[in-house]
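Following are the structures in question.
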Structure P
Amino acid sequence: MSVAKHSKQHWKKSLFPWLLLAPSLLLLLFVVGGPIIGTIFLSFTDWDGIKAPSFVGLENFSRLIHDKTFYIALANNIKWMAIFLTIPVIMALIVALLISKIARGKLFYRTVTFIPYILSTVVTAKLWSLIYNPFSGVNTALEDWGLDFLAQSWIGDSAIALFSVAFADLWHFWGFLVVLFLMGMQQLDKSIEEAAVVEGAGRLRVFWHVTLPQLRPTLVLIYMLLIIWSFAAFDYVYIMTQGGPGKSTELLATYMYDLAIYNYQPGYASTVALTMGLFAGLVIIGFRFIQKKGWDV
């Protein structure tokens, strides 16, 4: 076979997979690439959503730097992220460890922990709004039990509203992390744990020095997803508090939505959205750097 003919066949084999992927890639480019390009373009314009956009250069970015509400929303996003990087991860890891040790009924416990995650976000948020209702929710039960001192204005008090909404989202979300941890535990090398036990290591030492290091790829993946999703958090806050009271639960996504829909400033809202995208990009770059250091995901 000549070199030219061999090269032609190799070229056809290399091109064929791309031809099969072409429809999906074009759809992805249209669905994802189009909005990204539109957001970048609008971030440099002053547009009310009706008239033709007018180019303003970096004016929106200058405004963003001095926007107090933006910094309040950013701080709330960081608080939200701190909550989700700790509490649900610890809860899910403990429950996954317990379930993995059960000989019978694993499917039942997996199903029970995962059921909240498959519920509609709107239904879950409305349910927790009823639970937090000061006149007919959990406060009524606390008063009946003689625990009046625990009654709070759960989503009406600016000091605790963000944490109350985050708890509702946490209840809905943590079962998903349990499943991820269980999947990771199925890949563990049990022989290492058995060797550690034979050497006299206790359960806590085995977990800390054997199990947890083997779960490192799963943990890295979970933390990357949680950080990105924390900056995109929107639904629970919008449904339960709409950013109130007094901006105490305002997040970047809800602030962007208010700017675009209620204040008729989609140009400036695009600047906020682009900033959120940059945060997500930095997170991905950071984890890519970690991956190159040997923390495989």
Structure Q
Amino acid sequence: MSGVLGFTVLTLCVIGVLAAVVLYVVAQKFKVYEDPRIDDVERMLPGANCGGCGYPGCRGLADALVKNDDISTLYCSAGGAETMQKIAAYLGKTAAEQEPQVAVVRCSGSCDKRPRTNIYDGASSCAVEAALYGGETGCSYGCLGKGDCVAACQFGALSIDPATGLPVVDEALCTACGACVAACPKRIIELRKKGIKGRRVYVGCVNRDKGAVARKACAVSCIGCGKCVRTCPFEAITLSENLAYIDADKCKLCRKCVAECPQGSILAVNFPQPRPEKKTQEAACDAPSA
């Protein structure tokens, strides 16, 4: 009996050794070499896994940065230029210079500008509401205000203003990852160049209805009049499908279009406010006493 047991144990040991040898040979034959620099580069990245680079996560971008000789088309929006320069120096490659971007909300149709025509009583989701119908107002293009963009932002850069019902972007926190752009079913959020001192000029409207229809739905909608196109000295504005659009690459921030727009649809942000004129106080001081 003991002999049979010993033979069984010996047989199992031999089978175990043979299996281990086979597994080792197979592992060596099909072993995939991974550059250890991928781990180092991944650690240099912010770890947000936001997808702004076009890869599913930081690991995917790190792999691409290590394996590609030309990394000029690769960019981590969350880490920015400083992170990319650091990685490029470590890899001995050259990173492309990219101008910082920021998310902008191209809808100015606040509650007082865009009257409600009906009440939505469904799931609190822009995607769900957009799939069911055009929205609670006469403008079927504008913001729905349910906050899908806020939920999508991993950096806390978006919030809904309770007074206007519109999303607000905190430029200090925005990394231009594009998650909010993808989350918005109405496509009212766009990534634009941050601009010198954060100054930007853009059309705060995406309504493509004809003028009278657009104006009736929203007091600040673009009506496609073309005045901004004609007044721009740099040919930075185009008009298509009743909607004006400003090319950030051509715009010189002169703001002539802002003053020309009859609807107030063109927004100029982060420009210094004009100084108030001194009149009453000085006039009173100079006036002779009666």
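Structure notes:
- When FRET efficiency 1/(1 + (r/R0)^6) of positions 78 and 238 (r between Cβ atoms, R0 = 35 Å, to 0.05) is computed across structures P, Q, the figure 0.65 traces back to Q.
- A value of -21000 for helix-only ellipticity at 222 nm (-39500 (n - 2.57) for each DSSP H run of 4 or more, over all residues; to 500), calculated from one of P, Q, originates in structure P.
- Value 1.07, calculated as Rg/Rh (Cα atoms, Kirkwood Rh), assigned to which of P, Q: P
- Structure responsible for 28, with relative contact order in percent (Cα under 8 Å, 6 or more apart) calculated and labels P, Q on offer: P
- Here volume of the Cα convex hull per residue in Å³, for residues 46-149 alone is compared for structures P, Q. The highest value is that of P.
We did not get these values from a lab; they are worked out from the coordinates using the rules stated. Quick caveat, the model's predicted, so the values are computed rather than measured. Cβ atoms are built from the backbone, for glycine too; each structure is taken alone.
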